[in-house]
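Below you'll find the structures, each written out as structure tokens.
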Structure 1
Amino acid sequence: MNTEPFDAAIVGGSYAGVSAGLQLARARRRLLVIDAGQRRNRFAASSHGFLGQDGRPPQDIAAEAQAQLRAYPTVRWVDASVASATRTGQGFDLRTGDGHTLRAARLVLATGVEDQLPPIEGLAERWGRAVFHCPYCHGYELQQGRIGVLARSELAMHHALMLPDWGQVTLFLDEAFEPGEQQLRELAARGVAIERTPVRRLVEHATVELDDGRRLSMDGLFTMSWTRPATPIAAQLGCAMEQSPMGEFVRTDAMKATSVPGVFACGDLARAAGNVALAVGDGAMAGAATHRSLLFPEA
């Protein structure tokens with residue numbers, strides 16, 4: 001067992017985790033970052049809406065940020081998964097997938113979430129390329145073209161009423177729900193077409209093939225995924241969770257502290273919905289709050 005103590009450990013080295021790490025590294029704290037290399041947006045060709053980085057490949061943004069953090073002399077970076085996390089009298093023990101145990105006084109969870117996609121044939125391989133979840137991240141590039149909304153539940157109304165700002169919208173109900181009279185009026189007011197025939201599969205770039213054999217060609221599609229934490233670490237530690245219509249996430253306060261003393265959470269793991277810019281902001285707050293907790297443990 002490696003008993004060398006760190007002031008803080010961050011599990012997850014993507015946007016939120018690196019942002020948290022920068023605050024701690026610049027405070028000259030001994031920092032451990034453990035990263036399994038699975039960014040949620042690894043399927044997307046470009047990232048949008050993040051100040052100063054608009055249009056860059058997300059892997060390039062992440063790689064540059066990681067290199068900047070790793071340049072700080074008090075940072076140790078470990079490419080590994082975390083199999084388990086345990087509270088101890090001095091902080092936390094983290095056991096990696098390859099059997100090593102590392103210790104830290106504070107813990108920041110930035111593990112992100114996994115998307116549970118609709119079981120439509122052809123959707124998974126188009127996720128992040130022709131099928132999206134965030135209009136702000138991907139709507140502009142569709143050039144006011146033909147946009148499909150694939151319903152999973154009544155929450156599809158949110159996408160259907162937003163997306164006319166980005167193009168000509170067709171709502172594919174796919175037997176997920178039936179709009180009420182008021183909802184039909186709202187959709188009509190926004191110029192949204194409604195398609196009730198069930199979806200058979202997706203083909204070509206973003207063409208929706210229906211059960212009756214028709215094919216409706218779209219420039220892009222949007223749907224809501226359900227999410228779950230990418231690892232069970234928060235649950236292992238006993239962190240309180242929140243349930244949202246889009247999935248489960250870790251409950252935090254305004255300073256990104258969880259219900260477990262000494263544990264902070266940030267990024268998509270700690271909010272109902274997110275993007276790169278929000279993850280970076282969350283991480284900065286979590287990193288600063290973690291440092292403050294080391295200085296003022298009773299605050």
Structure 2
Amino acid sequence: MHSQPMEPEFDAIVIGGSYAGMSAAMQLARARRRVLVIDAGQRRNRFASHSHGFLTQDGTEAAAIAAQGRAQLMNYPNVTWLEGLASSALPRVDGFAVTLATGETRSGSRLVLATGVADELPAVEGLRERWGSSVFHCPYCHGYELDAGNIGVLAVGALSMHHALMLPDWGKVTFFLNDAFEPDAAQLAALEARQVTIERTPVARIAGQADVVLVDGRVLPMAGLFVAPRMRDASPVARELGCAMEEGPAGRYVQTDAMKASSVPGVFCCGDMARAAGNVAFAVADGAMAGVAAHRSLIPQLHTA
């Protein structure tokens with residue numbers, strides 16, 4: 001006699017406990033489903049002191065938003081929070097088995113991935129130390145606070161043209177090409193029309209608040225500096241599951257449909273790992289959609305009626 005497979009411990013496992021993951025878990029919790037959140041504690045915006053542009057939370061400490069979200073989520077008794085790193089996930093007959101770095105395994109009928117991305121910054125001395133405080137990537141998140149001052153754009157490639165053309169709405173822009181990009185004639189005309197100053201002398205290092213020190217010794221003080229980092233997966237789980245990927249301007253991300261379903265049945269992806277560009281507001285919205293979609297997928301009658 002063959003024993004029957006055990007029912008999964010959870011209706012859904014959410015890997016990633018930042019804004020998108022908590023938002024997804026909230027929808028599932030409110031549907032009275034058993035939810036496990038596995039979080040490695042590495043929010044992408046952990047380097048930024050404050051969050052901007054998120055309605056009702058504009059100017060709030062980023063960590064405070066995350067802490068409040070977790071506190072509200074944990075008011076639901078059907079939610080379990082596990083601090084740890086999910087190292088792998090495998091499909092099984094009735095859902096998925098998620099293995100943690102400790103070797104511990106948890107099972108769930110559905111999987112919501114909100115594992116985020118890691119930013120790869122150019123190798124310029126002093127840049128990484130100022131990431132999130134005076135070096136940024138999102139004008140909508142940080143541009144206004146620079147008080148229309150001098151703004152630098154550090155080129156990493158053609159993508160930096162977007163920064164250079166957008167940022168004059170927030171201040172006086174200097175575009176540091178740094179041997180990483182050379183505008184063509186049309187691009188030069190566009191930059192001139194936006195009154196962007198072009199600096200071709202390479203950058204030696206970043207000092208002070210956001211002072212750009214050039215290799216010829218000149219120092220150009222900036223109120224803030226913008227750079228477009230390359231993004232890479234913060235977790236291998238989506239790739240190991242076989243989720244289809246898309247190539248965006250800044251790196252690869254998971255391909256999803258309008259309901260945040262991935263190409264792998266039962267796997268939903270949300271937040272920065274599943275969009276070409278993001279912020280806290282986008283992450284929360286994505287997570288809500290993924291949580292709702294994961295819940296709906298658990299109701300067979302919705303798909304047979």
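Here are a few things to note about the model shown:
- Which of 1, 2 leads on distance in nm of label points 7 Å out along Cα→Cβ at positions 74 and 234, largest value: 1
- Structure (1, 2) behind the derived value 19.5 of mean count of other Cβ atoms within 10 Å over residues 146-153: 2
- At a computed 80, 40, 35 (Cα extents along the principal axes in Å), which of 1, 2: 2
- Which of 1, 2 yields 0.6 [distance in nm of label points 7 Å out along Cα→Cβ at positions 10 and 266, calculated]: 1
- Identity of the structure behind 2.9 (criterion: distance in nm of label points 7 Å out along Cα→Cβ at positions 34 and 226, calculated), options 1, 2: 1
Each reported figure results from applying straightforward, stated rules to the coordinates on display, with no laboratory input. Everything quoted here is computed from the prediction, not taken from an experiment. Cβ atoms are built from the backbone, for glycine too; each structure is taken alone.
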